[in-house]
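So, here's a batch of structures to check.
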Structure I
Amino acid sequence: MLTSAYLVRRGLPGWGALPKPPLLWANTLLLVLSSLALERAKRLTLEEGLSRARPWLLGAALLAALFVVGQLVVWKQLAALGYTLAHGPASGFFYLLTAIHGLHLVGGLIAWGRVWRRPSPLRVELCALYWHFLLVVWLWIFALLHVA
């Protein structure tokens, strides 16, 4: 739904391009690495047990937390350039899309906390699946932002 609204609104007058801070690329890499770390944790859990997966679980969470912090830095950079939420439709959509994604990531980190406290192969697998989903959603958002 938001993708459709974004694409329709982008084609109307007054869109106003938004700069894309290079930090978005680094943040994307952090999320890719986080997803890979969770995939590794899942595989280790199934093959060798939970104790071998713990460092990978921790790494995944730290990388995801860095992604969230990096997104907040991007917001700060854009605001310093005058691109606030009220600047125009492009800014509004940027903040909306990245905020919704960020909230889902924070929710994933909360779920990750439950996995960390009481790990099980199923919990690690479900957490990894959710992380991969968040990565795909972010790659979609990232592509949308770079097309406009």
Structure II
Amino acid sequence: MKNKTVKLIVIIAIILILVDQISKVLISNLIKEPLGNDYIKLEVVSNTGMAFGFNKGNVSNIFISVFVLAIIISFIKNQLERIDTKTAVAISMVLGGAISNLIDRFLRGGVLDFIKIYKIPNFNFADFIIVIGWILIIIFLIDFSRK
């Protein structure tokens, strides 16, 4: 089960990284001006901060990102025997999104965000899958602790 879980996590993470990076390339090449309305629009911005622009312009953000990734990878390594398929998928979402945004930090100097929904700060596909992945992990942990 160990190797199967690792393969599943890696494959899903790679697929999500590719989807996110392709979406960023397409959007940055196609959208030159904001497209949409006051409630939902495509608007390309570079985010040098953390999630939702928090801590903008701080160079240490890249170190924080690498540190968080190291913690996630360490968790996976130490808990591999206990990780079921649904948790592996949720972890893959967090890992894939985090790696993709880290790629942006290295290649673009900031994360490319392009989805704007009403008052929510701009975000991208990676941010979306990270949030959903963490929500699923929390739900699975609560469910696991009840057993």
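Rule-based calculations on the coordinates, nothing more; no lab input. Quick caveat: nothing in here was measured; it's all calculated off a predicted structure. Cβ atoms are built from the backbone, for glycine too; each structure is taken alone.
Structures I, II were shown, and semi-axes √(5λ) of the Cα gyration tensor in Å at 34, 14, 11 was computed from I.
Highest-scoring entry among I, II, by mean count of other Cβ atoms within 10 Å over residues 31-38, is I. Could you tell me which structure in I, II was used to calculate helix-only ellipticity at 222 nm (-39500 (n - 2.57) for each DSSP H run of 4 or more, over all residues; to 500) as -29000? Here the read-out was taken from I.
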